[in-house]
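Where a number appears in this text, it was derived from the coordinates with a stated rule and is not lab data. Remember, predicted model here, so these are calculated numbers, not experimental data. Cβ atoms are built from the backbone, for glycine too; each structure is taken alone.
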Structure P
Amino acid sequence: MAWMISCQLSAQTPVPHYILARSTGKLPSFYYGLGDDRLGGAKMGYIDSNILLHIIDSTRDMYNVQLSKYHTAYIEKGNVKPDSAQKEKPFYLTNSISVKGDSLFDYVGINMDERLPYKSVMEINPSKIVIDIYGVQSNTNWITQLRSLKEIKNIYYNQVEDDVVRVTIELLHRQHWGYTIGYKGKILVIRVKRQPEKLDIRNIVIAIDAGHGGANSGTGGVHAKHEEKDYTLLFAKAFEKLLKKKGVKKIIMTRTIDTTFDNKDRVLFLQQQNPDILISLHLNSSANAQVRGVSTYYKHIGFRSLTTSLLTRMLDLKLNEFGNVGNFNFTLNAPTDFPNSLVEIAFLSNEEDEKRIINAEFQAAVAQKLYLGIVDWLKLVK
């Protein structure tokens, strides 16, 4: 890489150390490196907008960001804007932390000197949310916790490196129900979802995503005239119909017609709707026509149990097992806000699977198995 920042940020002059910028755009993400596949490179996670960035290098499509002394990341150039007015401080601090709840959520508020980069991960057994804040020193001398908390069991921090503060949030329940992280002014806020009081599917808000749509047709079949986008909508509607029949009170559909809906826009829509779980329905394809079967996908370890319950029930349909795939780099698996699972029902590229996919009875049977998979999962997390 040439040690020169693209003219997008400045004139083409050598970079002595770094250039200050801010994150911007729709769901900006940090990437671990420059590796790539059909779904893009491996992501550290979404970050908020207007976060202070120290740009140290440039590639064709990415900027290299210095997060802390020993940590760097990459970010797409379209998610960066220059900040020539920003004056660098000699150091940045974390300050007091407040932890409280309202009628719906628990909240952690970390007072900061600046909107600095962060990364969050889920841990299980026991369940925890771990947030690393980069480029910062601790001046946190008290953590105020109120009795209004219902999901956060404990919270503490450690200065794990000279300029990295790690905040650990212990959860009351075994199952992660999701969290939303971002800045409110210069306060880093982690909004933690609570486990529903009644783990009855009729009271669970379920979002159903019919994959693809409109200009994004997805894959095609061996013999069928229709495309993936058409069949995912049929499966989604069959699932919605069954859930209504079973008494589920609230169902969110990302689409009910053949329309273009960008995946990032779907995430933003779902974050606003705040479902309890999301099931994204797709159909698989392979260059090898003999490959067939069902698979489920998750990114965050805290949501794995949902995918395993769904896969177990789907295998009752005598589909081949293509597997349960973790750390999957799909846009709708990326949100930490709610448990989610991508379900690749079967392979349109396989003649035997395709015959089943286009059958209305099979579509209804898949809906039944997805329903039972959620019921099984709710029993498991009690």
Structure Q
Amino acid sequence: MGSFAGVATLVTDPVVMNATSRSSAVRAVFQLEGWRYQVTLYGGSARRVAQHLVGESVYLTAERSEVSATQKKRRATQHIVGQLSNVKVVSTWSDGSAFTRATNRIRRLLAAGASGLPANEAALFLGLVIGDDRNQPREMIAAFRDSGLSHLTAVSGQNIAFVLAAAAPLLTRMRPRARLTATLFVLVWFTVLTRAEPSVLRAATMAAVSVLCFTAGWQVKSLVVLGLCVAGLVVVDPMLIWQVGFWMSSGATAGLIVLTAPLQRVLQRCRMPKLVALPLATTAAAQIGTALPMYLVFGRLSPIGLVTNLFAVPVAGIVMLVGLPVCLLAGLVGAGWGDVVMLPMRFGVRWVWWVAVIGQRCATLGG
């Protein structure tokens, strides 16, 4: 605590609060001498910080103080030990390491490619592809939560699977050791690109362990891999126990592993076609797996998610699979042609949003 003058590095992407207002504020978390501090900035300082991303650093002066008592426990789970005030940026920004520069360049290129979409669609698109939900309005967040679709904007195993599927034509041509190295690099790159959220940490770790086992010729049950990954991540970062995204991701995965096959058999015995039984069993398994954390954290369940996921997930999956390369291409070609390239993504994102809104209304009527 006390006065500080030195180099501060961003550890979260700045979040613009009340973006529609002229007096919007910016919330960010800086790392100073190995400790994390939150800060809310206004005016010129807010505009300057809002342009930068994780890993970029600057020399500044500030006053450090403790977090308020009401926020102390919540901030502790994010490794935040204090807050900054009277912040003054007194130097130009540093772009960080080569890996940081490359990752941030990709994120800025994605933002440029998505900029041709309407603001809300662009925010949802970036949420689906890389989990960047900073600019999503409260109404959109509420709609996805009430309709049981909030998992779509949290990067997890589905996104990891689609990224590896997109890279598969190159990976499958490599020799085993080279393929293993390249696959692990893709997983690390995507984890950093999506800011290592708890859900993507779990998914990427499971994927890495699975790839290692496959390369070594070991046969390990999926539930064992999940248990090892959850235990290992909690040992590395015990604060993950308090992260809702970690609960939801782990619960959904456990549900998929344990319940999908039995539920599918039950549905098929009821003479339901396999084309319908499999996605319905998958959706139900994931919903059951997340029921407890959903109830404990939000105080409610979303049974409508059994229906909304059937309509939203296939389209959202296409957006996740092709959205990353399409958006990068749109960012490279610039405005005009970029808008044309992103047109299919616009329809896909809007469809997912419509399903969420209709699902929210049905849930409200049912309640």
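Things to note:
- Identity of the structure behind 2.6 (criterion: distance in nm of label points 7 Å out along Cα→Cβ at positions 78 and 310, calculated), options P, Q: P
- Computing relative contact order in percent (Cα under 8 Å, 6 or more apart) across structures P, Q gives 17 for structure Q.
- Structure from which 18.9 was derived, mean count of other Cβ atoms within 10 Å over residues 126-133, options P, Q: P
- Which entry (P, Q) yields the derived value -6000 for helix-only ellipticity at 222 nm (-39500 (n - 2.57) for each DSSP H run of 4 or more, over all residues; to 500): P
- Identity of the structure behind 3.1 (criterion: distance in nm of label points 7 Å out along Cα→Cβ at positions 238 and 326, calculated), options P, Q: P
- With Cα Rg over 2.2 N^0.38 Å, for residues 94-181 alone derived as 1.35, matching label from P, Q: Q
- With mean count of other Cβ atoms within 10 Å over residues 254-261 derived as 15.1, matching label from P, Q: P
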